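Nothing in this text is a laboratory measurement; each read-out follows from the coordinates by a stated rule. It should be emphasised that the depicted structure is a prediction, and the values quoted were computed from it without experimental measurement. Cβ atoms are built from the backbone, for glycine too; each structure is taken alone.
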Structure I
Amino acid sequence: MSGGKEVLVIGGGASGLMAACAAAEKGASVLLIERNPFCGKKLNITGKGRGNLTNACELDEFLSNVPVNGRFLYRALTDFSPEDAVRFFNSRGVPTKTERGNRVFPVSDRARDLTDCLVRTAKSLGVSIREDTCVRLTVSDGKITGAECSSGKVRKADAIVLCTGGCSYPQTGSDGSGYRLAADVGHTVVPPKPSLVPLTSREAFCRECMGLSLKNVGLRFTAAGKDGKEVELYSEMGEMLFTHFGCSGPVILSASAHLRTGFPVTMHLDLKPALDEQKLDARLLREFSARPNQDLQNCMGSLLPSKMIVPFLKKAGLDGRKKVHDITKEERRKLLLGLKNCEILISGTRPIAEAIVTSGGVSVKEVSPKTMESKCVRGLFFAGELLDVDAYTGGFNLQIAFATGRLAGSSAAESLVEGEN
């Protein structure tokens, strides 16, 4: 590779750092610019700060967890699989562990260790890292030539890897500016939407239960189909949290990625998933027989968290002050159905700024899946959340960032060699 040939990586997150390492490994001279004073600001908070770096599953299962343009990732994930990601960090001093759902974390439970590893590796390979912000890509005769930056510097480059992230968590630097940069040079940008985001509800029930966390509950989401029949959108069991605006928690965030047909939708909450209706009815009868002279609301302590009892009975249309011995068979049936199918109308999602990832982005129809190179501008490559690809929770999105970053960086370096021939 002749002197002066340089790969410019724009964005120092998970995909950008991996792209810089991959390009440098191929022998390219690499400059990475990051708008923050340090790299990996968003990476450092992934997995609640623990760094869920990948998911240790086979390729087919992995792709089944990528609802948007999963097949586009086939080459990237074949070249850099979850196993490769684990090997990458293990071999560089970051031991990992695999937890429930094949989620892989650093043994230290520190996402910062992933960032430190990537920065350390990049620098050891000769990558230069500078604080700057790209404001415009420069193109001549359909070929990338460099980037203009807010510092006033014009950074010339023979290839650019653009990996500025989506527009979730803008305080980390992912403010959607990469979409504009891509659009300015002719790319189509699929309008971004929030994914893996809390859900909103106008029902007073959620506000009244605010702060209450439920574990091991069943959740099912439905919407009315075109023929008016109920269509199931998603079902799962897990942990959720009631908030002043609606609900959040791991299972809620996962569900949000499936709710792509619009709102409102109905959330069906099974508060006793371990019991079928017959067993739950027998449980109710035992509770009632043991406390016939108590008010109904005082008899529910073994069935529901105390904070939920009054709002739940009100929602179910039951009088909490009615004596248990006066509860009719029909009222007991209403109570049972409420416990097995507590319906909450979901009106929408929280803003995209509160989403873990962004759905939408640079159209993959205009990007080569074999190299991550733009089909519109030669020498321009994309990686990470900037692309119109997103997955469910569990380490999938970070693995996508690493895999696309590695493919883009390698391809960018290789394009310089091809340009010399």
Structure II
Amino acid sequence: MIAFSKFTLDNGLRVLVHEDYSTPLVAVNVLYNVGARDERPDRTGFAHLFEHLMFGGSANIPNFDDVIQMAGGENNAFTNNDITNFYDIVPAQNIETAFWLESDRMLSLNFDEEVLDVQRRVVVEEFHETCLNEPYGDAWHHLGEMAFQVHPYRWPTIGKVPKHVEDATMDDVKDFYFKYYRPNNAILVVAGPVTHKQVEKLAKKWFADIPPGVIPERRLPIEPPQQKLQQRINLAKVPVDAIYLAFRSPARLDPDFYIADLITDILSSGPSSRLYHRLLKEQKRFSSIDSYVTGSIDPGLLIIEGKPAEGISLEEAQEAIWAEIEQIKTQLIPEEELQKWKNKVESTLLFSELSVINKAINLAFFEVLDQADLINQEVNLYERITTADILRVAKQIFTHENCSGLFYKAEQAA
């Protein structure tokens, strides 16, 4: 049970407090309700660019890393399709340093042409390193284009092409900042050896005077059901062939999300999972295989990915995966098998709650869904899943018309 309290400042900033006296460290987490899905199709990669720009200095803090390190702490950030998240971990006695840092860049980011130029180059270089020059690095570009036709999940967080970030102007940056990086579009979570009263006092001192903004209403197009199988063969300079099967899957708040997530555990979570045990260990058709859900706020994807073993063709590999899929969508799994995976999920969730930063990040994410207390209900939601639920959702998800298949074929094997 993760106990927390909550209050909202007059400028709209939502603040959650989790008191945890088992650690001398405090986590200060600021989530902005903006991600790649809020970008224009001709201006992609902006949310990720902005994550970098937020470390480029502000009115009173030229270098955030130096400040945090002097306070004995560390900081970092991440961006995805749905959110942008910044966090600081500091000794409890230096908590005010984190409040100062986060409030200063929320109030007055350093709009400097040199900083923008540096961060543009950094992000473009990252695009080249992780997407264009890394084997299988462009997988999400292909999968997004196949699985989504109208929803902005059709491009990855890093953007469609480097040119969108290369062409970003200071006016573009300012517009994005004042649209989305406002207190009424943010959630502050503080977890560690702190009190509600202490956090409320600090939040008012450092954030209350930041003016709210006019946040654009989010009107995302609803992706229609996929009607036919999508397939793409990508002849590429990769070490070995690879296969990705992407199935459209439930949104994060859909009760069936938990069932889909558990299905991926049954398929590939560890040596006793079905795909790993049968296709990799017994049949030796794969050298690696995995499955997972994207967990996105809007309906996302369930992915099965693997690399066929030497001598196994992509066609044979795909056929082997579909054979296992047919079993899970046509036969009730044994109760003992289901309970084993429920127990594993419960252990994983409990383990993830041991660190204050994980609790802070998770509380912020559930609060952006307007359901912060969901953090305390997830174990029960998994526990309620029945064998009939697994069968029902597997039948819904695992159809050929709901599948987008991406096949990497190594050039040297062509």
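Looking across I, II, the calculation of mean count of other Cβ atoms within 10 Å over residues 193-200 that yields 23.6 traces back to I.
Among the shown structures I, II, from which was the value -9000 of helix-only ellipticity at 222 nm (-39500 (n - 2.57) for each DSSP H run of 4 or more, over all residues; to 500) calculated?
Label of the originating structure: I.
Thinking of I, II, which structure, once relative contact order in percent (Cα under 8 Å, 6 or more apart) is computed, gives back 26? Matching structure: I. Out of I, II, which structure matches 3.7 when distance in nm of label points 7 Å out along Cα→Cβ at positions 25 and 289 is calculated? Label of the source structure: II.
In this comparison of I, II, the computed figure 1.0 for distance in nm of label points 7 Å out along Cα→Cβ at positions 89 and 361 is attributed to II.
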